[in-house]
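Structures given as structure tokens follow.
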Structure 1
Amino acid sequence: MPSFIGFIPTQPEYVSGFFELVNLLPSDVVYDLGSGDGRLLFAALEKGAGKAVGVELNPEHIQTARDRAVKLGFQDRATFIESDVLNANLADASVVFCYLCTAASEALKPKFESELKPGTRVVMESFPVPGWQPFKTFSMGYKTFYLYVMPPAKE
């Protein structure tokens, strides 16, 4: 995927916004596309997800996340893949988190539609998926979070 956005991590006070839209179960496999330092995935594991997978281009961010997973005791449940999000296989995901710009969401839309199983939940921070109708939204401060359930309703 072209570099649509630099590393702009979800601010700590907004991490909880993702979890206002999804309740996680031990059976959930949470993917974070553009996972950076892994903060969303570690929060997902703390909130009950069974497994977390981060997809990130930057090898330094991957190493930071792997080191933190060990410190937190999540090394057996958290995996970090150095890859372009368009090349990552998302078929195992039951929940997908994204904080990517609209152009990235547009580029990912066909991938989501072809790889994600029915019922998979997709939560986007700040940037909705063009052409999809959110199942639910949540606003927090100046941010809006968008929940889509696969297959998504079309606008």
Structure 2
Amino acid sequence: MTSSAAVTEAATIHIRPYAPADAGACVGIFDRAWHAGHPYAPRKIGVALFEAETKDETILVGEISGSIAGFVSIYLPQSFVHHLYVEPALQGQGIGTTLLARAVALAGGSASLKCQTRNESALSFYRRLGWVEVTAGTGEFGPWVALRSPG
């Protein structure tokens, strides 16, 4: 994909603040994207889990043609991107890149996140965008790496 194609695709993505009415769509995306990227870590994802995991976080949704295609949540006091999920069928269209860029901007231009090392497609995505690994560990879902945004 050329950079002009990425700009054209990104221009069709509308980013807006999350509203409570978005919960159902975000939970569905969270569930489908989690299970697509983490088949080794099945879990039940519902509204209660979504609300608990995004408590005190700023959430943005990305829409294409009026439908929610993905979301990002960021804990602003620590500039930490906690969740970034895009509908699996819509991945590769610039939605995640656009959401992530907006989250980093909200964080003041620099942010961090954790990524499960077995989620190879997500880890490749962050590396392509210039995020760098700063530490590693093991948690509930296995090994992870912490990454810092470029710049």
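Who wins on mean projected area of the Cα convex hull in nm² among 1, 2, i.e. which is largest? Evaluating mean projected area of the Cα convex hull in nm² on every structure, the highest lands on 2. For distance in nm of label points 7 Å out along Cα→Cβ at positions 25 and 105, the highest value in the series 1, 2 is held by structure 1.
Calculating mean count of other Cβ atoms within 10 Å over residues 41-48 for structures 1, 2 picks out 1 as the one with the greatest value.
Computing helix-only ellipticity at 222 nm (-39500 (n - 2.57) for each DSSP H run of 4 or more, over all residues; to 500) across structures 1, 2 gives -8000 for structure 1. Each of 1, 2 could give semi-axes √(5λ) of the Cα gyration tensor in Å, for residues 57-128 alone, but the derived value 24, 15, 12 comes from 1.
A short reminder: the numbers here are calculations on the coordinates, not readings from a lab. A quick note: this is a predicted structure, and the numbers were derived from the prediction, not measured. Cβ atoms are built from the backbone, for glycine too; each structure is taken alone.
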